[in-house]
Structure P
Amino acid sequence: MYSPRLPDLRALELLEAIARTGSITLAAAELGVTQQAASLRLRRLEQRVGRELVVRSSRSSRLTGDGSAILGIAQPVIAAAAAMDEALGLLLDVEERVAVAASLTVAEHFLPQWIMSYVRNGNEVGSVRVRATNTREVVRLVSDGEADLGFVEGSEPPPGLRHAFLAADELAVYVSPAHEWARGRRVSPWTLASTPLVTREAGSGCRSVLLATLLAHGVERERFAAPALELPSNTAVLEAAAANVAPAVISTRPAQPYLDDGRLVRIGVGRIAFHRELSAVWKAGQEPASRPARELLRAARESRSRA
């Protein structure tokens, strides 16, 4: 008989996702649950083992030493469970699943609501598997057939893929209150282009929209400075800007808490507004090929119509 301290498999899966994404919100999106449900699952896991496993903050989460130790023990168990699940699926011909690839902004701020709508429409939450990455990688995963449905950021639809507009997103420039731009609260497009910025990695939607928008407003390509620092997540970019490493251009959604607590200041850029489209992409046909992918796309469209 197993002892009462043996963790639930889904709780271990959550712990692994938090370690990989650095965020309870992103981990919840990957697993298709709300952030509140993920937080409750994590608290129950910590109560069961009697240790704090994750250090939480409003902007990131990381495993404690005990959390890393337990995850190290659990990873072979998680892998074995995944292999068993796949084998049972082949044996029992269970419900078809949908592999989803989503940009980080979509995964953190939109996808959880879309998945909840998908579930309310009578679908199983376990039929969705999410990978959060940058827009360029989402396009590759869908193009190569590794994802059935993708969610991307940008101004132009990816070539070779079908697409559907889902939502609009606004980008803005942010600096620390200690930065010199914070005094005037506005810079020219040319000043922004020639200033090294904290940015997401190459392939992210933020960088492509910034470049395209400034070029469309007459800024010469040769004026663009190399990034001051490239980081893999929105949270990392915001933390670096708040620490006055350099200005950042990022979605207004993840930046709002930093504005609210005074850690960042929003800067205007001439009369330019930075907007981008958030779209679904798939490989061929009027609609995605698999039924779960079509159902998730329908849920996302329904959420847009209610917004």
Structure Q
Amino acid sequence: MKEIGGYFGLDQLIKNEYHKNLIALNTGRNSLLYILRAKNIKKLYIPYYLCDSISHMLSKEEYDFEYYAINDSFYPNFDKKLNDFEYIYIVNYYGQLTNRSIRKLKEKYGQIIIDNVQSFFQRPVNGVDTIYSCRKFFGVPDGAYLSTDAKLDYELKTDISKDRMKHILGRFEENASEYYAYFQENDKNFKKTPLMKMSNLTKNIMGAIDYNYVKKVRNENYFYIADKLGSLNILNISKPDGPFAYPFYIANGIEIRKKLAEKKIYVPILWPNVLKDCKKDTLEYDYAANILPLPCDQRYSINDMNRLIDTILED
């Protein structure tokens, strides 16, 4: 029964989600689980260069999986013919796969799943299962979108996000470092979070974001970094629309990352597990260690980009 009267909660904000026609779920890894269950997939091929949350989920849910390598352009080094109920999981690293490229990969492999976690603004290709993450681009504690023609044969419960908001709200009013432990705890708890619909709280926030502004700022900052650092970047990269981060590949990436941290510029390793699981002479190890995903998102101005660039270029 609906309660009437009492104190106010968060108001219903405008309903203007960017991916409003997709399936709204609680996490990216659970979006993959949705596809696995709905399509009765028996085996999945996944890249070595990937967060271990995916392999942990596959092991926990008892799915068969096998790793494959990528080439220096982020494309799969994969020539196997997929059998029935086998799929290949392809990551769109830094938004470097265009939709035209994805269509060609679909033609080549047939049964593909695209991970657009790092390419939120890229619309899905028709007929291609595609996963998006909310918290990699916006100040929300969880949330994901899934494009698929498959449907589960049971109803999902709706997740609840209120207890995951402390680091989000804390950073809004104070320094992020004071709430980092809460962020880590939130991240760790996702391993135990079951497949559910996106929470009403996250859905409410996602409906109120100025997506045109976000995309505009990300593009401006990305293009500015590219103009200043592009000649030093070992990678030959395209410029995606509304980018996740600027992938700056340099031989001494580990040292640069430490220098940036000393100046309170935090650049993550994507992904730490790759450094443990892959040999040092592999491309995956090299990319994890030396590609710096430089932040260029909507929180920052050109002045911030100058500070970032100047710190990198310091002797």
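Every number in this text was worked out from the coordinates using simple rules, so none of it is lab data. From a predicted model like this one, the values you see are computed outputs, not experimental measurements. Cβ atoms are built from the backbone, for glycine too; each structure is taken alone.
Comparing FRET efficiency 1/(1 + (r/R0)^6) of positions 87 and 279 (r between Cβ atoms, R0 = 25 Å, to 0.05) across structures P, Q, the highest value is found for Q. Taking distance in nm of label points 7 Å out along Cα→Cβ at positions 231 and 295 as the criterion, the largest value within structures P, Q is that of P. Consider the structures P, Q: one of them gives -14000 for helix-only ellipticity at 222 nm (-39500 (n - 2.57) for each DSSP H run of 4 or more, over all residues; to 500) as calculated from the coordinates. Say which. Label of the source structure: P. For distance in nm of label points 7 Å out along Cα→Cβ at positions 135 and 223, the highest value in the series P, Q is held by structure Q.
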